[in-house]
Structure 1
């Protein structure tokens, strides 16, 4: 059996963003984030280049979940749930 990762939010704003989403979108995003616990570098994820430490993106149309992986602690830190139109601005802010 594969060891599961733990999901954590970088701050309270991330969880508040999730709770404000329409229920259908929230359910899709939550379901996909639970799948990340088993396979944080799965087929539906993308490594974002040019960032240090490397960050990852999970696409759930029209949103993106940006996260960091700490393999030593088996933790996935959700940095943001962003509408795709705001992604560039978010990435500039955190880089």
Structure 2
């Protein structure tokens, strides 16, 4: 994250890498443990966004099974837990 100043106005920016690449088949372990896996897009997909547009960040834990695959650590707070459960129900 960084800021730029234009005409005495500061603009906050964040450099982000999307984690919404297709993951393929959900494994039995993921189903049983209700783990929500995400996959990073290539670094070339990274982009700058206005930091004020970020609603929330999440903690990602490597799966250690495949490069660029992570589990969403959804027990950090109640709201995140509920939101990830809603995503699970869409699968």
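No lab work stands behind these numbers, since they all come straight from the coordinates. Worth saying up front: this structure is predicted, and the values here are computed from it rather than measured. Cβ atoms are built from the backbone, for glycine too; each structure is taken alone.
Matching task: 30, 16, 10 is the computed value of semi-axes √(5λ) of the Cα gyration tensor in Å. Pick the structure from 1, 2. It traces back to 2.
Once relative contact order in percent (Cα under 8 Å, 6 or more apart) is computed for every structure in 1, 2, the highest value turns out to be that of 1. Determine which structure produced the value 10.8 for mean count of other Cβ atoms within 10 Å over residues 8-15, calculated from the coordinates; the candidates are 1, 2. Clearly, the read-out refers to 2. Here helix-only ellipticity at 222 nm (-39500 (n - 2.57) for each DSSP H run of 4 or more, over all residues; to 500) was derived from just one of the structures 1, 2, and that gives -6000; the source is 2. Can you spot which of 1, 2 the value 0.8 was calculated from, given it is distance in nm of label points 7 Å out along Cα→Cβ at positions 56 and 80? Only structure 2 yields this read-out.
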